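In structure tokens below, several structures.
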Structure I
Amino acid sequence: MSFEKPCYSKKAVNRAGAILASADIDFEKFTWALDVLANWRASHSYPINTFQATLRKKLKGIDRTGIVAERLKRTLSIIAKLERYQSMELARMQDIGGLRAIVRGVAQVRMLEILYREAKFEHELTNSKDYISSPKPDGYRGVHLIYRYKNKRAPDYDGLHVELQLRTKLQHAWATAVETMGTFLRQALKSGLGDEEWRVFFELTSAGFAKIEKCPAVPDYETLSMPEICIQVAESERKLRVLEKLRGFSVAANRITEGKGQGSYHLVMLNYDDKSVTITPYSVSRLAQANKDYAEVELRARNGEPVEAVLVSAGPIKALKKAYPNYFLDTHDFIKQVRKMLAIAQDYPLFKSAF
């Protein structure tokens, strides 16, 4: 297998991160920093490939319908995070290499979490976040486990971090809708930023989804009943016309161009002006070329082209679409659940009298 190894010291990686986050850009320094980041990011492919094999094995005994996907964090997302958290060092960023498991429900998330917490392997669990028991204020829910990689057979990768995200299908549907809407509004909704009205809508829907899963609701919404949440969702949806917008995105996303050949990795590029999706497959032996092409598309995006890309591994194209529906503008599951909430709201006199 052809996996890239780290070519720079952590000191150099941190220096590159500081340059990328700086407002004072020297072209030569910035180009060097991008090269360092490209190598540092690509080096995470080996650790996450190791983790995904283990994850698939564990998932078989818990949820055979579960989905596993791996991805390298987008360059623009890395830079934005460095800019947002000025004390953060690039070499210590924990979510550059990530895996995601999407399962039926909370019970399956907990079973998988226990298997990992009790696992006996060399990798060190350095951090964990339970956003199901304590949702983020913006509504995000899921479980994150952060590992520091360690492997005697591949010491070059020791110390790199791998983030494992465990989500239910409902939590995944919500996160997908946030990313999709954020893309077209040109707002960082995923990072808890953007217009307040949109943030409130997604906080409310997350609170409703938490009620469905019998889990703690988002902060500030704990005392609301399900009907009260649904009424507020309906009021917000009517004002913002959320479902109309999301349905429009999905209909327009039928223009999908798939490259020839089979691949373990896929470069998925979304053009959010003409709402087209291009999928380019790469074999494991062409992973270096995949990372190069990924970086080139991201440079186009940085220069103003209306494109977003992600390099992922999720098995067949069908599984890829389920794991990364936001790149295919597929928010069907989210729309379905919101419609149920609107139906609940319409059954209450308080809602009917207001409209």
Structure II
Amino acid sequence: MTRGEKRIFYVEYLADQSFADVITRRADIRLDRIANAASEEEARPILAAAHAYQIISARDELAPRFFADAALLARAPNLLAVSTHGAGYDTVDLEACTKAGVLVVNQAGGNAEAVAEHALALLLCLTKRIVESDRRMRRAPGIDRNAYMGRDAVGKTIGIVGIGHVGTRLAALCRGLLQMRVLAFDPYLSAEEIAARGAEKVELDELLRRSDYVSINCPLTGETRGMIGARELALMQPHAYFITTARGGIHDEAALEAALREGRIAGAGLDVWEKEPPPPDHPLLQLDTVIASPHTAGVTREARANIGRIAAEQLLDLLDGKRPPRLLNPEAWPAYSRRFERIFGTAPEQGRQGR
């Protein structure tokens, strides 16, 4: 390693070439790639020298030995930061990173427009039964158009679970385009904060009972895993639709299938799955009342370019000693500051101010 050189690595692929374009403008930064199938002999020197890790967020796309957990941290003694491709951090053990003094950052908001538009598209396709009628027309001649009568979305109520970047943008789209009433459940925000984001604060059960559409837009955490199960789905109205562009594991897939088969809710728009991509014989994929996509809500050209750029800029600022704006474990800052100073010979900006 060249004296003064700072090392960033990634495994297999980057969200967008824009990440590499920004990083490689700096002569003091080295960017390394490790293949998912790389041998330990190939990976060892890169891990040992690395200061930052740009990590894939999708669990099924990354070899488990490259998850940012205690085992990997032990192989990367100089690692100061882990940066995810998007808002999610499914492949990161936040507790292990905090304990090791490693900062974890995400790119929250970088793909908010893409995901919010996708959720709205699912909402409209479900309401107008576009995919159902399309499938029927392709299977057999003749169709009774009255059998596929839809509804108007205008003036209806949408319940948003998690009103962060994506939820806030979805609320604005639904209010502005369709004059919808927006309810939101987010235990981390006050009624005033939620009102400023264009929604009415309610508890989860009330949201489920009152909404014509339920949209899940929160991260997958220990608190949210399994949050939508049989009990919660039973609270929804029979004409209501369930939509998720968040993470698999937040809703119970078997419970959702049962609710749909029994006609207890009208349909579902699913972009995320417990296992991704789901197998073609997945029970939910056998239902015409389900619209499915393979976790592509945030995969647009604009979103990928934006995420790549802000991820690179945030990592460069971090390695220059600045406090990152999308820090997920601020409690790690004191230990991180000490490690940063030991590795680079100078304290990060916030560390110096705190003395």
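Values quoted throughout were computed directly from the atomic coordinates according to the rules given, and no laboratory measurement underlies them. Keep in mind that what you see is a predicted model, and the values were worked out from it rather than measured. Cβ atoms are built from the backbone, for glycine too; each structure is taken alone.
What the table below lists for this structure:
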| read-out | value |
| --- | --- |
| Source structure (of I, II) for mean count of other Cβ atoms within 10 Å over residues 31-38, computed value 14.2 | II |
| Of the structures I, II, the one that 0.60 was derived from, the read-out being FRET efficiency 1/(1 + (r/R0)^6) of positions 111 and 295 (r between Cβ atoms, R0 = 41 Å, to 0.05) | I |
| When distance in nm of label points 7 Å out along Cα→Cβ at positions 47 and 119 is computed for each of I, II, the largest belongs to | II |
| Which of I, II yields 2.9 [distance in nm of label points 7 Å out along Cα→Cβ at positions 127 and 247, calculated] | II |
| Structure from which -15000 was derived, helix-only ellipticity at 222 nm (-39500 (n - 2.57) for each DSSP H run of 4 or more, over all residues; to 500), options I, II | I |
